[in-house]
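Once you scroll down, you'll see the structures, which are given as structure tokens.
Laboratory data are not the source of any read-out in this text; all were calculated from the coordinates shown. A quick note: this is a predicted structure, and the numbers were derived from the prediction, not measured. Cβ atoms are built from the backbone, for glycine too; each structure is taken alone.
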Structure 1
Amino acid sequence: MGDGKFDFIKEEQFRLCLEDAYNAVDEMNLWDYLQDNLFNSFAYYNGPYQELHHELLKKADKNNLHSGASYGITMRNMEQIAKNGFEQWKRAYIKNYIIQHEPES
């Protein structure tokens with residue numbers, strides 16, 4: 001699922017959050033699970049796979065950077081990577097968040 005390098009993201013904490021989540025999903029082999037997402041919330045998951053989600057949260061937040069909202073946003077990005085592939089997600093991120101938000105010269 002791509003190379004998992006988020007070096008194009010300048011904001012260090014968000015980059016670390018994405019890298020940790022990517023590595024956790026990859027290590028736990030959850031790309032298909034995220035692609036088939038059958039639940040509504042990462043931050044407030046209340047389904048039958050509580051232990052799986054708890055382990056994912058622990059691994060994805062190994063640097064203790066997350067609030068519930070930031071974890072949800074990070075994992076929605078992982079879900080989009082699972083559904084669309086890393087390179088497509090990266091192109092969309094660069095187009096929507098880097099190019100459009102760069103200061104004009």
Structure 2
Amino acid sequence: MRMSTTQRVRQKSGPRGARLNVRLNQRAKETIEQAAVASHQTVTDFVVTSLLRASNEVLKQHQTIRLTTRDRDQFLAALDSRDRPNRALGRASKEFKRKFK
């Protein structure tokens with residue numbers, strides 16, 4: 001038997017104890033309620049599912065680095081370079097290792 005989106009959200013999140021209070025205008029509330037009914041979900045399940053989907057998309061976009069072709073080529077050339085790190089980079093590396101050892 002296939003799980004509904006609502007069941008998957010509940011299964012992943014476990015019991016609901018946290019709250020999120022939102023103020024919105026009447027028109028927005030009615031639209032959300034209509035969409036919940038149309039998708040055969042409670043308003044809470046519809047809102048949680050929709051917010052999680054949107055949140056995951058924002059985080060995915062935020063965590064993705066997009067480079068122009070020129071930037072990509074410069075990055076790859078720097079990786080392939082046999083140049084030794086300059087003093088500032090050497091100090092930064094040592095400091096990083098000291099802090100995060």
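Worth a mention:
- A value of 54 for percent of Cα pairs over 25 Å apart, calculated from one of 1, 2, originates in structure 2.
- For helix-only ellipticity at 222 nm (-39500 (n - 2.57) for each DSSP H run of 4 or more, over all residues; to 500) computed as -16500, the structure of 1, 2 it came from: 1
- Taking mean count of other Cβ atoms within 10 Å over residues 22-29 as the criterion, the highest value among 1, 2 goes to 1.
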